[in-house]
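Every number in this text was worked out from the coordinates using simple rules, so none of it is lab data. As the structure is a prediction and not an experimental result, all values here were calculated from the model. Cβ atoms are built from the backbone, for glycine too; each structure is taken alone.
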Structure I
Amino acid sequence: MTIGLFPLNLVMLPSAQLPLHIFEPRYKQLINECVNESRAFGINLVEGTHMHGIGCTATVMRVLQRYADGRMDVIVQGGRRYRVLDVQKNVAPYVVADVEEVADIDAPIDLVLLKECANLFSTLLSLVYPGREPLKIQEYFDTSHDVSYIMALKSGLDTKQKQHLLELTDENERIEYLRDHLERMIPTIEREQLVQRVIMNDGYIIPDRSS
């Protein structure tokens, strides 16, 4: 498969939706071609001069706004992972590459592990978004979904962690990676919230009667 690439300093995950502001002429051409021809392009993480070899396809879901100078605001959605095999020269103003799909190994989901991770994820959401209706992650337990990617969108992963997750080819490994990350992250958030309560109350902690 041959696709146009849009190298960025971010990681596109399958199923994720991201807003992009398109302003460089070569990428305005790429996005316009993809919109007009209903085809996907690829997003690869770039750090300095290094482009990671594994990326994710993206499809333009909506064009939010077009400007007089050709710039545009779009919403794109992640699709399938791929590995760059070869970069073609002088084919287009943007990067064009031959890629192959990166598929997961065929293994049953560890439901105990998934439940542990989902419970931690729910705890994280309740801490970060108090008062909001929780995301019912159980609705994504159907095997037709890679639930790890759904949880990863709101798990506070940095760029390197997202790229690592993208490169794993076992859903159980991704879930385990997220579980371990959440186990480390949640106590930090709880401590920070305690500090904020101390500051807000001039050193006195108001008893929490909800527990």
Structure II
Amino acid sequence: MRKLSDLSKEKLTSLYLNEKKSMGDIAKIYGVSRTAIYKRLKIYAIKQRSKSEARIEAQKQDKLPQLIEKVKKVTGSEHKITPSRHQKGLYYFHFAREKLAADLAKLGVLPRKSLTVKFPQVPEKHLADFIRGIFDGDGSVFFDKRRPKFPLRSKFVSGSEAFIEGLQKAIEDYLGMPKRTIYKQKTKNGWSHMFIYGHKDSTKLFEILYKNTQNGLFRT
């Protein structure tokens, strides 16, 4: 495995700009975190790709369907993965089981669930995996340019106030993270509710959520 100390500006420029590798791809090559590669980009003054540019590159390299292929394999499904007719780069497969639908309904997974769902009772041993799934679906990572030394931020968002309150409490009580303020923001479809972790707390959270991901079922 290559050493990060050997990653020169010229080599990073070649990997990131010419070969169009993601920060995650480069991090794997050098055995470091994505944040370490981000810091190198800043040190070398290499402009980071926007989220839309990064997504386009992922589409070009056929990275986006990989996660759903893993889900299909783990669930033992034989259903076909189909590209969406409504949005380029999105893929899906359908499956239906009456018992599964009934069990989900008991947990509050009903029509328009995003506005009314409550945080479910999850066995503690599965809680980190469940929260990782929430983060992959409705969470985000970004960098605050106003704090260049510690720019990393992570955010959870939900349309349901009850869900975000339960989520924040679960992360505090069971994962040992500090309590965060929940903010409310007006959107075109109503209101969204969110809380944010700073740089050090974000790295702590990622260590908790991703340290035992044996099957690789998470967004990269």
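Computing distance in nm of label points 7 Å out along Cα→Cβ at positions 53 and 101 gives 2.0 for which of I, II?
Details: I: 2.0; II: 4.5.
Label of the source structure: I.
Taking relative contact order in percent (Cα under 8 Å, 6 or more apart) as the criterion, which structure among I, II has the greatest value?
On the way: I: 20; II: 14.
That would be structure I.
With distance in nm of label points 7 Å out along Cα→Cβ at positions 149 and 165 derived from the coordinates and found to be 1.2, which of I, II does the value describe? Clearly, the read-out refers to I.
Identify which of structures I, II gives the largest calculated value of mean count of other Cβ atoms within 10 Å over residues 77-84.
Numbers: I: 19.0; II: 11.1.
Checked I, II; max of mean count of other Cβ atoms within 10 Å over residues 77-84 sits with I.
Structures I, II were compared on FRET efficiency 1/(1 + (r/R0)^6) of positions 5 and 189 (r between Cβ atoms, R0 = 35 Å, to 0.05), and the highest value belongs to I. Consider the structures I, II: one of them gives -1.60 for log10 I(q)/I(0) by the Debye sum over Cα atoms at q = 0.18 Å⁻¹ as calculated from the coordinates. Say which. That value comes from structure II.
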